[in-house]
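Each structure below is given as structure tokens.
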Structure 1
Amino acid sequence: MGDFSPALIVFFGGIAALLVPNGRLRNIFMLALPALAGWQLFSLGLGEYGTYSLFGETLTLTRIDGLSRIFAVIFLIAMALNIIYAWHVRDPVQQVAALVYPASALGGVLAGDLITLFVFWEFAAITSVLLIWASRNRRAFFAGMRYLCWQIASGVLLLAGVVFYFRESGSLQFTNFLDQGLPLNDPAVMLIFLAFGIKSAFPLLHNWVQDAYPESTVTGTIVLSIFTTKLAVYSLARGFAGAEALVYIGAAMTAFPIFFAVIENDLRRVLTYSLNNQVGFMVVGVGIGTPLALNGAAAYAFCNILFEGLLFMAMGAVLYRTGTVKGSELGGLYRTMPWTAFFCIIGAASISAFPLFSGFVSKGLIIGAAAKEQFYWVWLTLLFAAAGVFHHSGIKIPFFAFFAHDSGKRPKEAPLHMLIAMTITAVLCVGIGVSQLFTGPLGDPLYALLPYEVEIKDSHSAYIAYTAPHIITQLQILLYSGLAFAVLQRTGLYPPELRSTNIDSDWFYRVPGRAFAGWVIGASGATFNACWAIVSDRIHAIMERIYTVHGPEGQMARSWPIGFMALWTAILLGFVLVITFFA
């Protein structure tokens, strides 16, 4: 297929899927698309393909290097797993969006220039909202509109930043902006940074994740949880690696969602807070910017897509069978959904970084890089965040869904195709976790995909996951986090699962923001009334003057002598003759 982009294979194939009869044949066709795109990805190999010219600039549609390849590989794997999981779906809107949206994210990852990135950035925003609106209810509609506002704002900032950057540098190449001699506070760079920050769900810019993702369909939430934030993480790694501000932003991202996740009742929304937390680890790695840290960010993004996706799959199966994912309405489901519970536990162990699971061999790279570069406060924050992950995702999700108070619900086990998708994902989570035990770091298939070469210098290298200090440290974190949960639960201090709405930092515009908007409306009304009073008084005075002159008793209404009128007629005629003469 020559230099044809793997992203375009899925993009146009997803649109063409509408022409295939709905049912099993369409699903087979859809499943073939990521397989074909994967074959094309590895057929092309590392390099730049599909160059074209715009404004005299040579742009690159497809750039495959170590950084883009690892994201492209996991995106294609996730596409295939999502198609299998959603085998029962017959909604063409969901089916097409579940391919075109990931294809757009893949196109952004492979983009070699800022114009191509912007085009795929916007396609990802527009097509992803269809997965929210696919729920076809009032809540989903308004959540989708708010989501779209955030995504379009990100696109507008990105486009403005690209325009200013081109004016300053004369280049449209998508590379590390800081290496071009431009500081982070440069207007062009800052606009692009904010655009990436919105999609990364930086603190106070994160509300769209919790607002919109849980309102999507059973399968749509899984697709949404994977691609948008990971595209943003890749973009930060490509454009802002080594920006120290990201270290502290990422550290805040790892910490604050823990407190909201603990009090949240909707378990899919708990996972969206977990998503904020997990992306924070990646952002820290990007901010540190060393080869070790960037390898950690890429490896953790790869693994997170799998284990976070597995947890969303498990909760999606629960929602599909019971019609709810409220912690207060679940419990005891392990009796009739044992396989789903089992896969949920594997996802929970992976995200908690238990030894022998994928999170253990990837999260340590980032934490180790923070310690190595002497970001000690950040390192302590990451340890706290790692304990918090186990608390709300490793324990709370499976406990309240499957093992807490018996809700009395006895649903069927998840459909076979969902179990197949969860099985494959769980095998990958465990396989990545144990492979290093048998192959060593240099032979590990995940480490082979990392953007930077793995160098093993001594037994204390952070690339060696299975060392006694690393294992003991991680088990201590997990032990004390589990102990804290147990004590709080037994003493009744753990926040109960209540039917409530957690408005998070939405409070700033829902409470003082609404009050400010009310004040603005009231002040605007008072100002308008005052201005209108002044204008109406002026108009009334003018009308009175006109009436005085032109009214029935005004000056213009009285009788004028014939001679007076003849004089004015002669003056007017003379004036016209003068103008005509000079014209």
Structure 2
Amino acid sequence: MKKKLIKAGSTFLVCFLFAFMWLIFGPSEIFFANVTDFAFVYGDFAGYLAVFAVAGAILLTLLIAFLPDKVHGLLLSIVFGVSLAGYFQVMFFNKNLDLLGVNPEGYKAETGRAVMNLVLWLAVIAAVAALSFWKRDIWKKVVSYGAVFLLCIQFVALVSLWISAKEEAYRYPEGKWHLSGEKQYVVSADKNVIVLILDYFSNQYLEPLETAYPGATDFLHDFTYYSNMDCTYFGTFPSLPHMLTGREVNMSQPINDWCREIWENDTTNTFYGALKEKDYQFNVYTPDTNILCGLNDVKILDGRLSNVANDAQEIDVYYKLLFKTMAKMSGYRMFPDILKPYFYANIDEYADIVSVKENKINHNNYDFYQGLLENGLRTDKNSNYVIVQHLMGPHLYTTNEAGYYKEDSTLEETAKGCMVIVEEYLNQLKELGVYDDATIIITADHGGGYDSQVIFYIKEPGETHETSPVTNAPASFREFLPTIAGAAGLNASAYGQTIYDFSEDEQRERTVWLRMYNADYPTVPCYTGDKDGSANVYYGYTYTGEVEELLRQTEEGPSVIEPMADSYF
């Protein structure tokens, strides 16, 4: 009886180690390292996952503890071997791992790397299993003392995380400045400048879209298409704040300092002040204000953007999705490269865990579309409007060809769904009688890391065509803010050149900047200050001509490398 209890106790230790690593320590470490990216708090999931971990360890113990010695030894070796290899994976093998799910194509490892990684895993598990058959006494000590050792060092690390965590990890703010979605489906009854931003929509996506769905963009016949549009910066940060302020990124300046400077300088104040004088509201609909402000209070947007609010927000927590997502993210981090695609959690999964009960900003394509169909656009007679609507676009392949949710969609389906949503939006503008007089832009904040040019369609007031005109004028997002200024009746030249200042076939040198990690440069901190950044330099790709020249330059390598002060991710 005593031997059975000892056997059961050592079995539980090993089983609990596996459960602790996956369901307690892993989610905790991910959460505390990325707390500013999550809308929920630690108490929403930690206790529940701890209960699941203990219950799972007990169940696993009951399943294998009383089996014959050889079978028991083999199964317990697998559990311990997986835990040990998982520890090595986290500590040594996860190079620049995308934990926040920002890659629309999910996790992809090079075949050679994945095979080598799997071989290392199998070697660890096989070594432990071999001990159970040939050196059982040594094996017992290895798995028992090894489990205790790994539990102890990770528990000490967990306590350290608890003690050093910021207050926001444990408490929801009683009230804070934020962007409100109250008027997300409101347009002006008079003058509108409307920008629909489809995240990650490279202009290289149009060919596969039209191949799969011929005529998918025919409804944009009134719009002029700029086929040579340069986004200047890869990533929603820093592209979106650059678009909204016209300020170039100061790569030697910390992100939080830069974010404050771009909103509080004289040029930005003059631009937004001039819009107010012309009776314009400027409403920006994006859910993640860190992209615009860094860790600065959203109050810095007050007086510039019109949908800034400061009130308490009632929230709903989708606990089932929270537990599932944290377990997936932890498994994704812990398990071998070959299994990571099955545990990859896209950015929208954890973004949907917490939702605001009132005045929510709908960012996912299908959520925005549902609101558009259910609520419909309505007009405001009291103000002119500049609207910047930031949608998920093809950043995640979770939209079907009809604009609704689909878990495992394709690029082509998602792009087609985006076009269906845009077409519905334009049709409702027409029904309200405000389409003809509006300036409307359909674009993306950035393309891919390789194909960095973006779609850009623009329709001026009164502009009509049977088919969409196309120009290869070498425009860029450096001209975005002046173009908006001109559309709103301001003196555009006060803010720089517009897209109209460049002609067909004109040769212009432009540079696209991509955030990268280069081992020859020092690692820099993340802008949140609680972890190392995943990037440390900007690669600048300078080209003259059209997208083919950019693609060639990207293949050849950067024209210039600039070190960062800190990294957004």
Supply the structure label, taken from 1, 2, corresponding to relative contact order in percent (Cα under 8 Å, 6 or more apart) with the calculated value 12.
1
Have a look at 1, 2 and say which one yields 33 for percent of Cα pairs over 24 Å apart, for residues 137-224 alone, as calculated.
1
Which of 1, 2 yields 8, 26, 28, 22, 12, 3, 0 [P(r) over Cα pairs in 10 Å bins from 0, in percent, for residues 313-520 alone, calculated]:
1
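Which structure, out of 1, 2, was helix-only ellipticity at 222 nm (-39500 (n - 2.57) for each DSSP H run of 4 or more, over all residues; to 500) derived from, given a value of -13000?
Derived from the structure labelled 2.
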Comparing structures 1, 2 by distance in nm of label points 7 Å out along Cα→Cβ at positions 265 and 289, which one has the largest value?
1
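When mean count of other Cβ atoms within 10 Å over residues 113-120 is computed for each of 1, 2, which one produces 22.0? Can you show the working numbers first?
Working: 1: 22.0; 2: 15.1.
Derived from 1, not from the others.
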Source structure (of 1, 2) for distance in nm of label points 7 Å out along Cα→Cβ at positions 129 and 369, computed value 4.6:
2
Candidates 1, 2; volume of the Cα convex hull per residue in Å³ computed = 252; producing structure is 1
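None of the figures in this text is laboratory data; all of them are computed from the coordinates on show. This one's a predicted model, so the numbers in the text were calculated from it and none came from an experiment. Cβ atoms are built from the backbone, for glycine too; each structure is taken alone.
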